[in-house]
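**Q** The next part holds the structures, each set out as structure tokens.
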Structure 1
Amino acid sequence: MIDIYEMLNGKVAKTDKIKDNVWINMIDPTVEEIDTVQKELGIDREALTAALDDEEGSRTEVSERYTIVLVDAPTREWRNGHEEFTTFPISITLTDKAIVTVCLQPLFAINNILTTMNKNINTVNVANRTRFLLQILFRIAINYQSDLKYIEIKRNAIEESIRKNTKREDLFELHELESNLVYFKTSLAVNASIIERLRRSRLIDTPDDKELIDDVIIETNQALEMTTTYAQIIKGTRQLVESDLNNSLANVMKFLTSITLIIAIPTMIASFYGMNVPLPGSGNEYMAYVLLAGMVILCMISIVILKRRGLWR
């Protein structure tokens, strides 16, 4: 899919033609769409298709015809019946004629910009390509923070759940959240280095752009710190769940062992009097009732002793 936007009367509007000062937004583009943009703007095919590889690493490239900034942006997907967090690369290419964004699937950062376009107060100007690039990077950093806060909400919900009843599903969900944070931390660390390199480049030459990129760096570093903190908290919560599950298993084993000891008493007595040898009282017609009462009394005494020693729940 390809969408083209231009500035019209101070606002962003859709257009069907690639011309000067436009934004070309490509989401999982077809071969024909890539060929069209490549022909119109003279961008290398490798640069246009870099973001279509979800394992592509973040980087910046500067050539005579264009400058490309490739970073990871957060998004969500369904895995194992749950909404999980992941990252996808997005390439932002600046040319003398246009700005081109390419990604495999719709990203929140791009959707935020498209939503802003419909507001009465327009802060987006696709003709100012450098500032538009920084606005995308700023929204990516904010989206990381939003997803991190949602991850913390999910962790709090799991922690509240395990206070009532610990389940194996809680452990698996905590593990998935911890894995998501690993992806976030790796992507944010690389993004931070890319943005820092961008700040030292010739693209950032106005006071407004320098102020905005400083904001981008601050928000990205804050998201990185949040990721590190939340990862440590989730690790502690996961260890708590593991300890609680192990403790529950130990209590069950202890209780079963206690039951086995209690059952052993009547079993042992019944085994003695089941032998074909003379035993005391074996000829008494009431001996069965005496033995039954004795077994009950011994079992009760054993339960009291086990309770006092904390071996019976």
Structure 2
Amino acid sequence: MLGENVGGEQRLRDMVENRICRAGPHAELSIYDTYSPASQVCLTSGELLYCGMIAGRKILHGGKDFKTEFLPQESFVMSPGEIIAIDFPDASVKQPTSCLTIEISRQRIAQICDNLNQAAPLEREFEGWQYRPDSLIHTHHSNATQSLLERLVETFFENADDRDLLIDLGVSELVVRMLRHQTRAFLLGYCQAAPDANGLTAALNELRNNLDQPLDIDHLCKLACMSRTRFFAAFKSHIGCSPAEFQQQLRMQQACARLRLGEPVTTVCYALGYQNLSHFSRRFHQFFGVSPRQYQQRSRHNQLPAVTKSEN
């Protein structure tokens, strides 16, 4: 934000943290602009904090030597009481770094979990819908999530009579998307530890272990001991997307990790089951916003560890 006009020039009130805040029911939106490079700026909150990048780049530092790049069209979720240190290596007056945070009350998250457990219960082995504070969420937005965030920001700044209702609906959708993303990671970990716990874990484990193969729905249904209709319904309820969409997301995660390790783009392409390089590059660009080669070059330049990304 710009400060007072002094000597014919506008000066910045604060070069590092310029904040606009709007309150809503069970949630608070903040937008931050940073105009000067800075390092080790601490961020914490007593409630869950959903962070989304708007422009520029941050480097996030957390416990256990956690370090990652944070870019536009990505979200990072901080648990209540968690502390993150942030570097702003590229911020300038001409190209400020901008991000938003949505602080969401733990009470509202618990209510949404209760609603999900009634409306779309998980298999009993999966412990039900819940926020897991020990599970890191750093995700690349789907188009739907990006549109939701943009719509939420607009709603927070409205003065309409139904503003609070619309904010609560938008925040609820955002929390559901976050919970689905986290539950997917939990289910994959569970499948690795107990692949034969039930039919769905068997199918998920088969899908994940054969990313280089064409999707065989009939085989997955047989492993799950379900009809096609029941299998698609159970998959959608637990994972939030179709088996084909989920396979695509897992392939992109693997591509990201392999490219960061320096594997040639062509090797990664065929190892993940793509029939030609142009198809792989097109899919990768749709998911990450850059080509595989650009992504690999950026990773080498920044020398950051691999980041697990999946559509949310």
Structure 3
Amino acid sequence: MLTPETFRKHALHDDTRHWPETNCYTDLWIEILASRSLPPEALLAFTVRQDFEGDQFTFFKPPLEDIEALYGITVQELAVFDTVENHAAEQLSRGRMPLIEVDGFFLPDTDGVSYRLQHTKTTIGIARMDRDAREIDYFHNSGFYRLSGADYAGIFAAAPHEAALFPYTEFVKFDAGPAAADQPATAAEFYARHLKFRPAGNPVAAFARAFPAHAADLAARPPDYFHAYAFNTLRQLGANFELLGSGLEWLGAARKVDLTEEIAAAMTIAGGAKTMQFMLARAVARGKLATYQPEFEPLIDAYDTVFAGLWDKIG
């Protein structure tokens, strides 16, 4: 049985990567799939659709229909009309995994970030619950953890007052149907489908055009605002393309397709976004945003390189 002590992160979360963590929902699925010896790299075709949305890059999430087709796993909304604790216990007793939006204030794995410091929304996957001991084992971000006591009470609190809403909850059915007989072929079909919906223009170029206004806004904001801004722009951009590079590496090896150039270009975006985030952090700290000159051109060119021949190779 998996425990926090025996858990080992998947390679997509290795500390040597540019972005060992991406966003809570995508990271959650990477580790859920890996814990069942399923290849999360097969799921990454959706990353080709990322766009610049004007104030942020797309918060990329794996489509549930792709999960179903690849692995035979379905996700359904869990209606909350009793306590969240009771609903979670029922689904766990059926061999399912509840996915629950909780307050990071009660997650000890976020110590130093939000644990007992600030209230943040995030999603966890509950793998084990002991109601008598008041503890759970749960997936969150790139890890697998245990909480108990007051934290247990905190995440399972019913609506604390009449105006509060219940959290959004889902449950995972692992035995819903058959997995794809040929996962690489199915993944290639997903790339072809998602490529039809990728942005018409270059989203990195669109970000570059918007950035001067963003920088002026950052200069007028409290320093803490930088972290939220960077997470939703540079981190989402860089992490998305690092995952795309890993997905293409897996697909190229499985399908005997040479995607070396596309993989390298995706990694250029991943590394460039990380470098730019460090540079921006220093500029904010020194109050020198007016002279900050981000290097967008290599990332803009890399984006074009990723997609120049991708359709012909796998679409």
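Read-outs: derived from the displayed coordinates by stated rules, not from any lab. Note that this is a predicted model, so its numbers are computed, not measured. Cβ atoms are built from the backbone, for glycine too; each structure is taken alone.
**Q** Here distance in nm of label points 7 Å out along Cα→Cβ at positions 126 and 142 has been calculated and equals 1.5, so which of 1, 2, 3 was it run on?
**A** Attributed to the structure labelled 2.
**Q** Here's another thing I want to ask about it. Assuming 3.6 is distance in nm of label points 7 Å out along Cα→Cβ at positions 30 and 246 as calculated from a single structure, say which of 1, 2, 3 it is.
**A** That value comes from structure 2.
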